[in-house]
Structure 1
Amino acid sequence: MRLVSLLPSATEIVYALGLGDDLVGVTFECDEPPAARVEKTVVVGGRDTRGMTPGEIDAYVKEQLAAGGDLYTLREDALAGLAPDLILTQDLCRVCALPSGHVTEALHHLGCQAEVLTLDPHSLDEVLGTILTVGAHTGVRDRAERLVADLRARLSRVSDTVSGRPRRRVAVVEWVDPPFTAGHWVPDLVDVAGGEAVAANPGARSVETTWRALADAAPDVVLVTPCGFHLDGASEQARAVAPRFPGIPVWALDADAIVVRPGPRLVEGVEAIAGILHPDLVGEPDPKAATRVA
């Protein structure tokens, strides 16, 4: 089966299921594992935002969406040349990836008969369910079941370890200019790690908020996890945020690796957050995954 992934998280799922050799197309944002970007054909492009501030990125996104524009470009010729059997995409967030409707229209235009599988998890449990779905559609159901069982076992170990401990109040900042709350599966990560997500929107979209509202939620810990950034970028933004929360520990996390992409590595996110909240029980978080800035 020839697979095309239009989501970084789906690319991670494909590799976790041992299907990397079947993957022929990816997006420009698929950076895990590194071989995905180097060895595969890039079929979705987008604006390089590395030189932009969070405020500039937010303004660009809002301008494009208000004008009915697209944040991503499907390279139809490249897609047609790959002759895929299965395309993995999403409708969860227009800011995160190309909507499935665009893909279906392109396939119709190209006369391509590929199946389009839409992955739209809203909770941690649903994220694990997408792994089973991909496994079923690619003929490796048993592998997917084993992988999910292993991930659930790791989550259970964390949950059991921190059970009975007082839950620290955790504010997760998914964007800093303007500030956005934690949404979808992110509050679940905090819950399993032994915390209580405050000023959050579990199971639904992350929404714009104010620094006053976040402070009024009285967090004991602030986690900065900006979508689209790894640890270096998150740390820089967390240092700018820290003065808004005097006396409160502020941590930066590798957001793209372990928090915002709905794939297998969310379990590493739970383990890192548990290390922040309960280091005496589970040990300090991996410094490559999280760092305290205040």
Structure 2
Amino acid sequence: MVRTGLVFDEDMVLHDTGSHHPERPARLEAIMEAFDEADVDLPRIPIALATEEDILRVHTPEHLEEIRETCLQGFDYHDLDTPMGTASWRAALLAAGGTISACKAVLDGTFDNAFCAVRPPGHHAECDRAMGFCLFNNIAIAARWLQANAGLKRIAILDWDVHHGNGTQQAFFDDPAVLFVSLHQHPHFPGTGWPFERGANNTTINIQMPRGSGPAQWLDALDTKAIPAIEQFDPEFLLISAGFDAHHLDPLGGQDLDEASFAEMTRRVVGLAGGNVVSVLEGGYHLEALGASAVAHVKALQGRL
């Protein structure tokens, strides 16, 4: 069986957004409970906290300091959708650092691939601002680490969250060494992700999914647009922004997928980049659907589905 590692730390549950916020601590609890019920027992990957050097490859020093002070001093952040508290600082460093730790574990052969059950999520965080529930851009930070510390020359990021990953697009818009492919609902938050947004080297590919699109439409977009682009790019490593909010039960989406859809999408991409795959949790706000989708995704990473 494929060796799949798990990034998870209980301290990420302590990131308190308020009981009525969609991106709430119960999300990670729902995933871990679903894993237990489905007999998904993944060995944990030890996490090293992200360093300032790691974060500053993507974010400005001013953003780093603003997030640190907002969390540790109890200040209010100007984006009311993105609350944070004292425990959020460590959670954010764990989320970004855990994604890097997963990449290290796959590169050194400890695991074949990995799933990062992390929060706060990351793909909306831009270089100089937090937004859309995201403080630091976990997947972008990991990609920059792969470039700076592992010397990788070609990295692909596949984002299938129902919302466009504007922060990830911004981070790599002019970088020919990183391919960013996003499937996302349109029109929808945050309003970015148009097909004409291609980047300086045509390494940004945005695939807009109309509201109500189902498994057939998503798999067709994956097969005819996303996968051929990734294969042509021939990456050494694939990072997946795994949002599960395109599930038909999700309150913040408008798509018609189910957990089997995510399993099939995973099956079709897990062999790309020589199987060097790290998947990072983004959205997914219906707790039961999130847990079931994460189970299906991980079983497909393991080759069990």
Structure 3
Amino acid sequence: MRDKPRRKREASFRTLVETLASPVFVSCGKRFHYVNHAAEAITGYTRAELVSMDFCDLVQPDAQEAVIARGAREEETGFASRREVRILTKNHEERWLEIIAAKIDFDGVPAKLFSAFDLTKRKRAEPQARLLAITDPLTGLGNYGRILDVLRAEMERSRRTRRPFAVLLLDLDGLKNINDRYGHLVGSRALCRISGVLRLFCRAVDTAARYGRDEFAVILPETTASAAAFVASRIRERIATDSEQPTLSASIGVAVYPRDGETIEDLLQAADRELYKRKSQSTEQASLLVTE
């Protein structure tokens, strides 16, 4: 007689759980004792197949040890847990699940209930979202955030290897004049032309990015001052010889870590000073030509 209320509660539990869109797994010992229809749908296994398995059988092989170790810690503390795990479906499709585990009584014996939420779409979108967060939408190059990330990484590497790296800051000359004379679409095209040149002259290990409105940065790992100056001269020459109209020109400043600065701010300021020194020299030369 005392079993009747318990059986009634468990029947109500099963009825409720079968209506849920979220997968539910109940394990007694090391095997599943009960799963709902949503668990069958997300794993691709039938209920009969799942009740011969445990949760680790679903987890990606390279993550099983970590899941087992965490499960052992939770057994010691007795706390409910929340975690993200990668599983393989019966068709070998990888899916991400957020799992909430809690201890319950089921059919009169201690059990563990796993409720799951499918994170697969979000996880698949995350790399694209991270890429968009560090990409300039006009040129497709990295943005200012990307510059900072790479500079931090290169500084750490340079401190380990004791090898220098260089930063080029490039300014497109006369963007305002281009916009005023030809329109902003042509001005935007000019920025994209510059980005194309930078891609052409960048090695696989280099990083080209848009620094600001009409400024770009190129980070050259393991590059000396003389090598960086050579790259800068080639970029200027390529921009100047571009046959597309209007003709473009650029001023480029070079700074080398750690010679010209041991912080990001100092290094960029050094490159910026060199850039505007070059720009002033170009302006003076142009003025002399006009006077003559």
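Taking distance in nm of label points 7 Å out along Cα→Cβ at positions 51 and 195 from the coordinates of each of 1, 2, 3, which one would give 4.4? Before the final figure, lay out the partial values.
Details: 1: 3.5; 2: 4.4; 3: 5.8.
Matching structure: 2.
Work out the source of 2, 7, 12, 14, 12, 9, 8, 8, 8, 6, 5, 4, 2, 1, 1, 0, 0 here, i.e. which of 1, 2, 3 gives that when P(r) over Cα pairs in 5 Å bins from 0, in percent, for residues 35-178 alone is computed.
On the way: 1: 2, 7, 12, 15, 16, 16, 13, 10, 6, 2, 1, 0; 2: 2, 10, 19, 23, 20, 14, 8, 4, 1; 3: 2, 7, 12, 14, 12, 9, 8, 8, 8, 6, 5, 4, 2, 1, 1, 0, 0.
Only structure 3 yields this read-out.
Output the label of whichever structure in 1, 2, 3 has the greatest value of mean projected area of the Cα convex hull in nm², for residues 19-82 alone. Intermediate values should be presented prior to the final figure.
Details: 1: 5.4; 2: 6.6; 3: 4.8.
Largest value of mean projected area of the Cα convex hull in nm², for residues 19-82 alone: 2.
Quick check: 17.2, 49 is what I get for Rg and Dmax of the Cα atoms in Å, calculated from one of 1, 2, 3. Which structure matches?
Details: 1: 19.1, 60; 2: 17.2, 49; 3: 30.5, 113.
Label of the originating structure: 2.
Comparing Kirkwood radius over Cα pairs in Å, for residues 91-130 alone across 1, 2, 3, which structure shows the greatest value? Walk me through the numbers before you get to the answer.
Working: 1: 11.5; 2: 11.1; 3: 12.4.
Largest calculated value belongs to 3.
Since every read-out is calculated from the coordinates, none of them should be taken as a lab result. No experiment lies behind these values; they were computed from the predicted model shown. Cβ atoms are built from the backbone, for glycine too; each structure is taken alone.
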